[in-house]
1. Supply the structure label, taken from 1, 2, 3, corresponding to distance in nm of label points 7 Å out along Cα→Cβ at positions 87 and 127 with the calculated value 1.2.
2. Which one of 1, 2, 3 has distance in nm of label points 7 Å out along Cα→Cβ at positions 39 and 71, as calculated from the coordinates, equal to 0.8?
3. One of 1, 2, 3 was used to compute relative contact order in percent (Cα under 8 Å, 6 or more apart), and the answer was 25. Which one was it?
4. Work out the source of -6500 here, i.e. which of 1, 2, 3 gives that when helix-only ellipticity at 222 nm (-39500 (n - 2.57) for each DSSP H run of 4 or more, over all residues; to 500) is computed.
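A short reminder: the numbers here are calculations on the coordinates, not readings from a lab. As the structure is a computational prediction, the values presented were derived from the model and not from experiment. Cβ atoms are built from the backbone, for glycine too; each structure is taken alone.
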Structure 1
Amino acid sequence: MAAEKRSLRGMAYASMFGALTAVGAYIMIPLPPVPVTMQTLFVSLAGALLGGYLGALSQVVYILLGVIGLPVFAGGKAGFGVLIGPTGGYLIGFVVGAFIIGKLTSLRQEPGLLWLMVAMTAGIGIVYTLGIIQLMIVAKLSFVKAIWVGLLPSLPGDMIKIVVAALICRKIRRRIFNKI
C-alpha cells in the first residue's frame, strides 16, 4: 500500500510538472524559429526534484497534452505536427534532459548547488543537442546557422534559469523528494 501511495503521489507530481512546463511555454520571447521560453526552468526542476523516471514522465505528460490538441506548446501551438516540426527535437529533449538531470542529481544524497547546476547544465545540453539536430534536418539549416538561431539567443536566459532552478531545488528538494 505504501508503494502505491508513493507511486500515486509521484504521478501527481509528474502531472503537476507537466502542467508547469505548459505554463512555461506561455512565458516567452517569440524569436523565430525557436522561441525563448521558461520551459527549461521546469524541465530542470522536474528532473532534480522528481528524479529521472518521474521527471521524464512529467515531460511525456506535457508532450501528450500538446499532441492531443491542447495548446500547450510555445506560442499556443498544439498537435503532432509540432513534434515533427523544427522545434520538436527540443520537446523530445525535455524528456531526455529531465531524465539525465534526475539521474545525475540522484548520484548525490544531498546534492550541493554546484552539483545541481552541473546536472541541469548537462540535461539542458541534451535538450539543445536534440533540438538543434531536428532544427537542422527539418528547417534545412547548416550546423552553424542552427546554433545561431536555436541555441545562442536562449543561452544567457538558460544560464540564469539553471541558477534559479538550482537555488529553488536546494530550498524545497527534501520536502518533495522524501515524499515521493
Structure 2
Amino acid sequence: MEFDEVVKKRYSVRKYDPRPVEDWKIERILEAGRLAPTGKNSQCQRVYVLRSPEALDKIRANCSMTFDAPLVLLVFAKKDEAWVSRFTSRNIAETDTSIVTDHMMLAAVNLGLGTCWVGYFDPVPICDSLGIPNGLTLMHVLPVGYPAEDSEPYPMHFERKDLSETVTFL
C-alpha cells in the first residue's frame, strides 16, 4: 500500500473478527516498532504481546477497551533509559513510546489489520495481573486484529479541522 493510502485507511477499530493474527504479521508489526526513532536512540520501549487465552482474559478483565481483539500489544516505557532534555528536564519516554506505537499501528493497517489506540485504562491492575516487573510504565494499549465485517469508523473520525486551523507558516 502507498503511505497515503495507509494513513487514509486507518481508523480506530472497535469490533474485531476472532481469527488470530499470523505470526509473520506480528513480527512485521514489532519490527516496525523496533525501527521507530527514539530520543538519542535510547529505545526505552518494551512491548508485551498478549495473544494467549490466559493473557487476553487478564487484559480484558482489567481494560474494557480491548474490543475482544485476538491480539493486544502493551507498550511500556523504561523511563530510566529514556533521553531527558537538558533544556527542559523533560523525559521523552512518552514521545518515544508514542512514535513506536504509531509505527506499529500503521504497519498493522498496511498488513490488512485494524487497531485502536487505547489510552483509557488503569495501569495498576493490568500490570499486577500480568506480573509486569517494576521499572516499566504502561504507556499505551493497542488491540490488533482483522476488523469485523461490519466494523466501520465512528462518524467523528471524519471530522477534521482545516489545515489553516492547525498549521502556521512563518
Structure 3
Amino acid sequence: MAEIRSGVLGDPAARADYRAEWLGDVLIERVIWGAVAEPLRLAGAVIAGEGYVWFRFWLRLVGAVTERYYAADGTPAGTRMSVCTLPVCDQAGCRAEDLLLFLWRAPDGRVTVYNEDAFERASREGLLSGEHVRLAETQVRELTAGIARGRFPPSLVRNWRIDPRRIDDDNH
C-alpha cells in the first residue's frame, strides 16, 4: 500500500521552493512550483504550473491529510482530502497509509469522491485489508458529513488564503 509522506509532493525538480513548519499540532508544507513540463491537473483543475502554490496540512488530531491548491495569482484551484490512516508524525516528518480514495472540493463548493474503481478493485483483490476498507468507508462518510455541516476541513484550512506578493517577498 502506498504512503503519503511529508516532503514528498510532486516532482522535486520542478519545485521553486519547499518549506514545512509546525503550527501547533498541524504540520503545514508549502510548495511553490517553478517551470513544469506540462501543467498538472487534478479533478479537471490545473493545480501545478509556474508560480502555483500547494499547501499540505497534516491534521493529526482529526486524522486527515488535506491539500489546498492555488493558481499563481492566489486564486484557489481546489482542495484535496486524502482518505488515509491516522497520520503518524515524529522528528523525521509525517506519514500515513493512502487508502486510495480522496475527496475533491472545487472552488464552487462541489465535492466529489475519486478513485472509487481502484478502491473497489483493491478491496476485491485483497490489497486492502477489511479493516482498511471499513476505515476508508467510514472516513468518506465522516468527511462528507463534516463538509456538509461546514466543519471540515477545519477553519485553519478552510479559510487559508495566500497573497502571492508576500510569498514572492519571502523567497527573495
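1. 1
2. 3
3. Checking each candidate, the match is 1.
4. Working: 1: -25000; 2: -10000; 3: -6500.
Going label by label, the one that fits is 3.
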